[in-house]
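Undergrad: Several structures are given next for inspection.
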Structure P
Amino acid sequence: MFDIGFFELLIITVVGLVVLGPERLPGAIRSTMKSVRSVRDMASGFRQEIEQQFKIHELHENLKKAEQQNLENLSPELQKSVDELRDAAKSVQKPYSKE
């Protein structure tokens, strides 16, 4: 991500020590690391959400193609998408079915 070497890190530490002092430097490092972690987690969640939306869009497009072919003589990719959607529909209906 960032190309920070040992020398740059040493300079940042020395400047931080001079500016903040030895009492406040550890707290500043902790709060900075906490902020970096929260930004990283937020970016990871955003990436996962975008990937999920792309998958949903792909399934939707495949379903449209399958409907245009009247769900007959489908390619393996389209058949797989239709099967995934059927399984998802069954799993959603399962808790509500009367057995």
Structure Q
Amino acid sequence: MYCNYCGKVIQDDANHCAYCGKRVGGVIARQRLVRPRAGRKIAGVCAGVAEYFDVDVTIVRVVWLVTAVMTGIGLLSYPIAWIIMPEEPLALPAPIAAQPAHPL
């Protein structure tokens, strides 16, 4: 397979180009905007936005912080997003299949 950005040969199952670092694979971002249960700092709003747009969560947190400090919009929008964004569904373990009784 070839990278669409730099044109170099990369592995067929690669998600990122090893030469230029661009995303080349068919990795799909989360389909719904939800607050994940893992990886959250306060309420998971920034982590959910980062997963939805497939960017690093640190970048989203820094942008949100700068927006909050500079304009105050971040201070207002974070609690609103906390209320509006649903929490990720709870992942339940698969039920254990019943073992057949062995005759003695």
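Undergrad: Thinking of P, Q, which structure, once distance in nm of label points 7 Å out along Cα→Cβ at positions 34 and 66 is computed, gives back 4.8?
TA: Going through each structure in turn, the value belongs to P.
Undergrad: Still on this structure, I have one more. From which structure (P, Q) was semi-axes √(5λ) of the Cα gyration tensor in Å calculated, if the value obtained is 55, 18, 8? Present the calculation step by step, with values, prior to reporting the outcome.
TA: Values: P: 55, 18, 8; Q: 35, 29, 9.
Answer by label: P.
Undergrad: Where does the value -30500 come from, among P, Q, when helix-only ellipticity at 222 nm (-39500 (n - 2.57) for each DSSP H run of 4 or more, over all residues; to 500) is the thing being computed?
TA: Values: P: -30500; Q: -10500.
It must be structure P, since only it matches.
Every read-out reported here was derived from the displayed coordinates using simple, explicitly stated rules and does not represent laboratory data. Remember, it's a predicted structure, so these values are computed and weren't measured experimentally. Cβ atoms are built from the backbone, for glycine too; each structure is taken alone.
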